[in-house]
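Next up: some structures, all given as structure tokens.
What follows is calculated from the coordinates using simple rules that are stated; it is not laboratory data. Just so you know, these numbers come straight off a predicted model, no measurement behind them. Cβ atoms are built from the backbone, for glycine too; each structure is taken alone.
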Structure P
Amino acid sequence: MEAAAAPAPAGPDWVARARELARAFAETAGRYDREGAFPHEHFERLKAAGFFRLTVPRDFGGEEASLTLLLQVLEALAWGDGSTALALGWHLGLILHYRASRRWPEERFRELCRAVVEEAALINHFSTEPATGSPSRGGLPETKAVPVPGGFRLYGRKTFGTLSAVARFFVVTATVADGGATASGGEAAVLAAREAGFVHLSLDLIYGLPGQTFEGWTADVRRAFGLPIDHLSAYALEVAEATRFGRMQAAGALPLPDDDRVVEMYAFVAAAARDAGFEPYEVSNFARPGGRSRHNLAYWNNRPYFGFGPGAHGYAFGVRTANVPSLPRYARARTLSEFRTEVRPVGRREAIEETMFLGLRLAEGVRRDAFRRRFGVDLEDVYGPVLRRLEAEGLIVIDARGIRLPEAVRPVMNAVLAEFLFDDR
């Protein structure tokens, strides 16, 4: 049966009542410590004695205790059980802080106090996180408050919070995305998709962009990993000649970051992914456990896939295809020849090359058994001298399972992958 709240003692009687409770708490404190359990019994007795409303303003039904009285009460309780006194102190101290600072809107603070007085609700401040620790130590919260119409949505993870077993209200530290602006298009799309019930969400980021700074890139990466996604792709910009960027680059008017800075950008996203619990299963792709892209894995393992829609590419039955990029043309097409812009058979040698330079992008590399099943020969039968030379130079790792790239080689892997092209191409 829930204990009823007793009339609150006045003035110094709070300290006397605290000492009385402390004697009772001392008898059970050791057991709670040994079991690592929350002292629910202690808090039921504190509630019954009216302690939860000690620092609530009188206008809102509380006792409006001063800081001095609060410290005296907590000291008295601590003689019986320091953990109980500490936990209660967070609740009472936070109410005292907001009572004195008036940082909350009056009506919101009144609602909180009403819940404390009438329903014995508890509140505490949650700030501790895996990477940054407490803001009081200088760390900025990784938890994101993303502005949306009518308020904010919070995304993040707190690792510790006193009173978490019983508190009804939590004051959560968070960094406001975009410095307070509404969510960007990408962020808003992720939030809308999650709201609609989609379970697996992925983001694509591009680095090495014209005018992009390292600071801007790191901010984008942190924001991305603060969203409810389980997959992220990060690709370096490749400038094609027959594009606006290609023409600007040819004219010397494209302010791209230098190569060293681009490598640093990749290193940052790879490290941030690991810190966020994402595994680098492919050079440019990171996923939480269970979040790998099955479509992308089919591509990197050089397995067949179909392409549907304007501009889509496919690879099935040994033939590569590409569809017309125009939506109206694609919609009007009635035969294969009308919506296909490319139909190209892939020979055995080209398939071997593609299997190597696509598969080596994967963290696990190219597997011996899969290569043998597909082509009927061993890796060493095709690439023996190349493999021995690259292994001696520390550019590949060869083991019983297959061949893979060391992580340190990934930023410059294109030079290694070129070694697997046949000389007569």
Structure Q
Amino acid sequence: MKNKGEYGVEIHQGQEVIHDSCHVLINGTGFLNSWKWPKIDGLHDFGGKLVHSANWDPTIDWADKRVAVIGTGSSAIQIVPQIQKSAKHLTAFMRSVTWISPPVATDILAATKVTSHDAAERDRLDAQYCYTAEEKERYRRDPESLLELRRKIEIGFNNTFDFFVMGSEAQKITRTYMEAEMKRRIGPGHEDLKEKLIPKWSPGCRRITPGDGYLESLVQPNVTTVHEEISRVVSEGLIDDSGTLHEVDILVCATGFNMAFAPSFTITGTDGVNMRDEFDPDPNVYLALAVPKFPNYFVINGVRGSWAAGSILPAIDAQTNYILRVLQRVQSEKIRSFEVKNEPTRQLNEHIDAWHKHSVWNDDCKSWYKNNIPGGKLWIWGGSSLHYLKTIDVVRWEHFDFRYKSANMWSFLGNGYTKAQAFKDENLLAPYIRTEDTPWSVE
């Protein structure tokens, strides 16, 4: 539908195929939407219960079961302590090292919320904080105090960005503290586990997870940690590279998602180009929002978005506002199509690549920020989350090509009247008359 400035959309819903069209296509599917089984020989030959953390079966009874969990990412870190409490035995296959952070924002909670100094209160701050029913009710009655707490927590995040800069004092202090905390939580002894679990690369290179009870669970009597690679899976369990068979009843794969940056569905752009082809080998995305050769297309928090250095919600909010500003101009100026130019996109990515040479994300770890390729290119924003919000606060119109519905781009000027004049709205007919130097606009 090139001449109409529209996308044709084909949706397969069961046996039904729905055909639709749109003037602007906004892709909000995200990256973590296609979970994957690990590539292990014989995985589906397992004779017990096989489950993935992203396709959870809440009906499983873990009691008196021998369970294996594959993975050391954020999912495994949350799953293992819960299963350990009820399983007969848990075997944790830990092919990768990882940093486990202390609970988040407990200093702020201690300063603003918790007034008691008894042991119970201290225990609450030693784990990720859970609000009591009384505290929740207090915040319902006093939303201003909740707003202030949220603000302080966000300030805490935004005030520690130095931590993500390689060699910074903040990075050195954090590394020392996190290593000491991990050793404390594991407890006396277990030196082999500490050596194999605590990374040599910088904290923050991979996603940091505050793992409540995770380290403590690994040293319980009913837990075995295995740091060998898994050779294959058989009906009875898993065989590691040393040839040891680990017999289990339930196998949990906390092994993440397919991190293909191109959408899982086909998108065809200018002159029939396919986005999957355009993203091979490297995606080319402007401000995590738009893609050259794909007019009238936006993506929410796409490649090189603000994923890693703070809350993702403000970025999504700001991106939505950015898109709405573009659409407002498209609608009011009779624009048929808009397309981000390649050169601004190329130069932006060049700048981000240079910036990341000094970030902890560029350290020698395997993470989905690099599409799980050790030493690979980083696909996150080159700067803080606030820096990203500031960057997209302005729409740089010169970075776009526009095509209009009419031969004359000024046809949207219409009959020479404004909206206020057409509707005889006296409240809007003299906006420039005022007693103070305040902003004004014509409707």
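Identify the structure, out of P, Q, from whose coordinates Rg and Dmax of the Cα atoms in Å was calculated to give 31.1, 95. Corresponding structure: P. Supply the structure label, taken from P, Q, corresponding to mean count of other Cβ atoms within 10 Å over residues 71-78 with the calculated value 21.2. Structure Q accounts for this read-out.
Using log10 I(q)/I(0) by the Debye sum over Cα atoms at q = 0.15, 0.21, 0.25 Å⁻¹, for residues 247-334 alone as the calculated read-out, with -0.91, -0.95, -1.06 as its value, let me know the right label among P, Q.
Structure of origin is P.
Comparing FRET efficiency 1/(1 + (r/R0)^6) of positions 15 and 255 (r between Cβ atoms, R0 = 35 Å, to 0.05) across structures P, Q, the highest figure is found for Q. Just checking, which of P, Q has the largest value of relative contact order in percent (Cα under 8 Å, 6 or more apart)? Ranking P, Q on relative contact order in percent (Cα under 8 Å, 6 or more apart), first place is Q.
Consider the structures P, Q: one of them gives -9000 for helix-only ellipticity at 222 nm (-39500 (n - 2.57) for each DSSP H run of 4 or more, over all residues; to 500) as calculated from the coordinates. Say which.
Only structure Q yields this read-out.
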